[in-house]
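*Asks:* Multiple structures are listed underneath, in structure tokens.
Just so it is clear, none of the values below were taken in a lab; they were calculated from the coordinates. All values derive from a computational prediction rather than experimental measurement. Cβ atoms are built from the backbone, for glycine too; each structure is taken alone.
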Structure P
Amino acid sequence: MNKIAKKASLLLVEDDPNLREILSDFLVLQGFRVKVAHDGEEGLKTFREAKYDIILLDVMMPKRDGFSLAEEIRMHNEDVPIIFLTARSLPEDRIKGFKVGCDDYITKPFSTEELNLRLDAILKRCNRMDNIPDVDPLELFLIGQFKYDSTNLILSNHETSITLTPKEGALLRLLCANVNQLVTREKALKKIWGTDDYFIGRSMDVFITRLRKYLKNDPNVSIANVHGTGFKLEVK
């Protein structure tokens, strides 16, 4: 039995009753505490009723598809790992999945062994990230007219105060610790997401866009793209 899975709670949202039953039985045998939902609407309701360590979502479901469900989940929880299960394998579907915030993407049909290995890898990565500091002991950063309290995830200036999500906060902290210096995509992805997978990189671009929006009121602060390499927080 997987030692990590033994304490992990898992939400499975799958509209195919046969696959749902097979996966649920298998995951219970692996030590997961499994809760199931039959469609996207029930999945959202079930997600709101409890806290989960990892979520498995079918993409094509009635009432609410997996993409829109993941977007809703991300509005409430930025960090819970999400894995999409889908029969669609087009690159644009994978990119869309990572843009809405998934951590992995498994194409049907798949083996239960493959699923178990992916779950194990994601949970190990999350556990490792929980116990390792993001970058360094610094807690307060000055960014032009902004002040970033990385301990409490608060970005503020004289007009506004924004509470960042944990991933937004970790990414901004990494940029602040390397102000006016290049932070490579590989470094940021491995530090915050635990992997430099191309598709997860597309998800990171969404977070960069959000940070730019938060910082836009100060013309002396910007996050520049270094083409094909990474990003640079520039403070004049």
Structure Q
Amino acid sequence: MGYLFETHLHTSEASACAVSGGHEVARAYHENGYSGIIVTDHFFNGNSAIPRNMPWKDRVDLFTMGYKNAKEEGQKIGLTVLFGFEYAADGAEFLVYGLEPDFLYANEDFDKAGVKRMIDSVREAGGITSLAHPFREASHLYGFRLFIDTDAIEAVNAGNRHNPDFNRRAYEFALDRGKLMTAGSDLHSADSVTCTGMMFDREIKTSSDFVAAVKEKAYKLMLCGEEYEYVPKNYAELK
């Protein structure tokens, strides 16, 4: 028994690629037995649905709407909803955890910070970063080997389940470098919940709770309802 958390999802309020809004997403996760979710919409430097020709505060207002809608629904149904975002730069994507929207309001043009300043600023503010789906093959992803300064690696992503090698390589990448690991669904539609995420041994209520539990490695990585089982590259030779 544990507390299942989604750490990677998108809402239609802020992510151009998503089709479900925050209220709907929160209900779907609650119905599938999750204790909580972290809304990680694509930031302004990624596949964002937010117009670029607006004042910074107005952009952040719109960007956080999916999170706010999900949180509103979560408070009604008993689902913890935390804030995060997915930052894109230099051919890679990074999941940012442990912060609140106030961080973005106070850091105008943060989308132009670049990878090093982004990671350092998040860490200084008490948050952590996880390199998202580092071995996924896509035209916009090409720089993963350059970015090993993140606190964690997304070792399990449900979007990779049809090519298990992507997750295996990500897990191995994290293992070899002594990195923390995260797992998430990369959900874009409320009808696609896969029971993938992180199972914690204690209740997570705040962003600080999440960061502390990850740093303490008090979690299991889950893929489609089962604990993820790492299969080494030379598994065939070992049999």
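*Asks:* Among the shown structures P, Q, from which was the value 3.8 of distance in nm of label points 7 Å out along Cα→Cβ at positions 117 and 165 calculated? List each step's numbers first, then the result.
*Replies:* On the way: P: 2.9; Q: 3.8.
Going label by label, the one that fits is Q.
*Asks:* Assign the value 1.00, calculated as FRET efficiency 1/(1 + (r/R0)^6) of positions 197 and 221 (r between Cβ atoms, R0 = 35 Å, to 0.05), to the correct structure from P, Q.
*Replies:* Computed on structure Q.
*Asks:* Looking at relative contact order in percent (Cα under 8 Å, 6 or more apart), point out which structure of P, Q has the largest value.
*Replies:* With respect to relative contact order in percent (Cα under 8 Å, 6 or more apart), the highest-scoring structure among P, Q is Q.
*Asks:* Here's another thing I want to ask about it. Given a computed value of -8500 for helix-only ellipticity at 222 nm (-39500 (n - 2.57) for each DSSP H run of 4 or more, over all residues; to 500), which structure among P, Q does it belong to?
*Replies:* Q
*Asks:* A value of 128 was computed for volume of the Cα convex hull per residue in Å³; which of P, Q is the source structure?
*Replies:* Matching structure: P.
*Asks:* Then there's this: Can you rank P, Q by FRET efficiency 1/(1 + (r/R0)^6) of positions 29 and 93 (r between Cβ atoms, R0 = 25 Å, to 0.05) and just name the one with the largest value? Don't skip to the answer; put the middle values down first.
*Replies:* Details: P: 0.25; Q: 0.70.
Checked P, Q; max of FRET efficiency 1/(1 + (r/R0)^6) of positions 29 and 93 (r between Cβ atoms, R0 = 25 Å, to 0.05) sits with Q.
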